[in-house]
Every structure is written in C-alpha cells, then in structure tokens.
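So, here come the structures, one by one.
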Structure I
Amino acid sequence: MKTAMTWLLAIALLGGAWAVTLLAPSDDAGRDAFVTEVALGERGVGRNIAATVTDVRAANSITAESGWHAEGDWLVVDLTAEATASQSSGILGAATLRIGDRTFSATERGPDEMTLYRTQLVPGVPQHGSLLFELPDTALHGIGVLRLSTGYGDPWGDSVLEIPIDLDAVEHAGAVTVDDKGWAKP
C-alpha cells in the first residue's frame, strides 16, 4: 500500500510539473508590444503616442517645400502626432509599413523639415506632417499595416499604433508636394 501511494504521488507531481511547463509563458513573452489598432482617420492613443492618419496618397514623384525632389514609387502618409506622457522619450522613431511579409521603414531621404519621422513629439502639442515610404512598383496592392511608436528599434513592452491601409483604394496623385512639418491647427 505504501509503495502504491508513493507511485501515485510521483505520477501526480510529474503531471503537475508537465502542466506548469505547458502553461508557463515563453521566455520572450514580456517583449511583445501592446498593439492598438486604429482605423484611418481615427485618433489612436498609446503609452507615449497619440496619432491620427489624415490622408494616404501614392505618387511617382515628391517635392518638398524647400525644392528637394525625388522620383520613384512613393506612399505619402499625412498624420498628426503628439507625445502623451514624456517629451524625452517622445521621438517618433519607429514608423514602418508592413505589406504581406515585407516591412518598409519610413524614408530618411530629403530635408528633415519634410517628414515627421524621427521628430521629437511634445505632450499636448500636436504636430502635423508626413511619413514617406519609397516602395517597389509592385507593392501598392492589398492591405498594408502602418505601425507607429516612440523610441528606436523594437518597441518591446511599449505601445504600438497599427493602422490598416487598403492600398488598392489609395488615390494615385502622380506628383505630390509634401508640406513641411509644423504645429497642428486646432
């Protein structure tokens, strides 16, 4: 009887240990971002970012107010953004567009005043500007997902705004003049 009880206890402990390994989160579970999905034209709010995508256009060429010009296949995303918690960690350092299994970063080309990418956002003071994505000519099809967050690199444990964009419905403007970024009008 004593041997049977020992075996039952051992089996119960092994079963409990097995259940714990199945239920335990993975090693990188805390690294995931907190994603907030926002529709085009709606205001999305994360831990240290608030943004509204106001317009999306495709273009074969873009020109900045300063005169800088570039040819190519461009997606121009107009938005208003601000920090919500801290100016010191409020740089719009992550702006990517995922189309299928490919991810594109906002371009750094052109003058700094032309884009909101890597701009210092200020709490309570929204800025309006554009993000520019230079894409392959075959990429403007299907659904793209714009991801915005403050900081640089992987936003582990932080918030990310995701805005789905129907690329088939985007207006193709041909040539686009990109306004310099500036303070948003209330």
Structure II
Amino acid sequence: IANDQGNRTTPSYVAFTDTERLIGDAAKNQVALNPNNTVFDAKRLIGRKFDDPKIQADMKHWPFRVVSDCGKPKIQVEFKGETKRFAPEEISSMVLTKMKETAEAYLGTTVRDAVITVPAYFNDSQRQATKDAGAIAGLNVLRIINEPTAAALAYGLDKNLKGERNVLIFDLGGGTFD
C-alpha cells in the first residue's frame, strides 16, 4: 500500500514544529531544517531503560534530546512553542497511527487488527513496549513477529510452491543484519 507520497515504505520519523506534527516522509524531508525536533530511531529506545549502555552510546549521535524520566528514556522536543516529552512508545504510536490511516484510506474501511514486526533481537520488554505502541495507536495487536519471519512469509505469499523447499532469508534492515 502506497502512502500519501506514493511510496511503499514510510520512514519512522516524527517532526514537531511551531505549527504542526509531521510523520513519515514529510518529517524526514525537513530534518535538516529542524534536527532537534525531528525524532527517528525510536525503535532503538523502545522498551529500554535510560541508563542502558546502548541508549547512552546512541544518544551521542542523535540531534534530538533524550532525558531520563524515572529511569525511562523520554524524547524532549519543542512543539508549538512548548517543551514536550514523549515516551518512545508514543513516538512509535504516531507512526503506527499514520500507517493505520494510510491503510484505511486505501482499503476504504476501518483497520482494527494488526501484526507488527520487530527485529529478531528484541527482548520481551521491547516486544511488549511495541505492543503498547500499537494499542496507543488504536490497534488490536494480534501478534508481534520477527522481521526475518515476516520476510519469509512475504516470500511465500506469491509463490505456488509444492513440496519441500529450502529458502535462505536475509533481512538486511536499515540498522541490523538479522
């Protein structure tokens, strides 16, 4: 399903400006003009504690601010002239809401149920936080599945394969190699 820009993929970016919130391509396209208030990599934060060494290392590379709120990471931005803090689940839910709206516009019906993919290395806390993001977006999350599993399933959907086959699936994602 193509998004409102005609693209079949939507970047997981959320930007906050003085007047609006942008999601996906629109957010990514203005990152150079508004780096401190354009959030990406929420997937690297979700389900982790603020003092996690991975978060501490990643923070050195992000233009947006991540602060501790009772030991949990929150993304701090300026939105409509005010300082706001968002949990990674909230940022992810904004992207998921956009995806829900895109699917609904294409299908012409309400989307309630969803299967959400996560990196294979996600632990239980990260998987639960992703499920929470789906719930915040108004989705009934039926399952959380590994991205390489989703790639394997997608491969089989358009094949009329008979008998047993060996298929090697590589998920060469944007940030990891699962």
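All of the numbers you see were taken from the coordinates with simple rules; none came from a lab. Owing to the predicted nature of the structure, the values given are computational and were not obtained by experimental measurement. Cβ atoms are built from the backbone, for glycine too; each structure is taken alone.
helix-only ellipticity at 222 nm (-39500 (n - 2.57) for each DSSP H run of 4 or more, over all residues; to 500) computed as -4000: which structure among I, II? Label of the originating structure: I.
For distance in nm of label points 7 Å out along Cα→Cβ at positions 26 and 138, the highest value in the series I, II is held by structure I. One of I, II was used to compute volume of the Cα convex hull per residue in Å³, for residues 10-81 alone, and the answer was 180. Which one was it? Going label by label, the one that fits is I. Given that relative contact order in percent (Cα under 8 Å, 6 or more apart), derived from a single structure, equals 27, which label among I, II identifies that structure? Working through the options, I get structure I.
Thinking of I, II, which structure, once distance in nm of label points 7 Å out along Cα→Cβ at positions 106 and 170 is computed, gives back 2.6? Going label by label, the one that fits is II.
Kindly point out which one of I, II the value 1.43 was derived from, the read-out being Cα Rg over 2.2 N^0.38 Å. Of the options listed, only I reproduces it.
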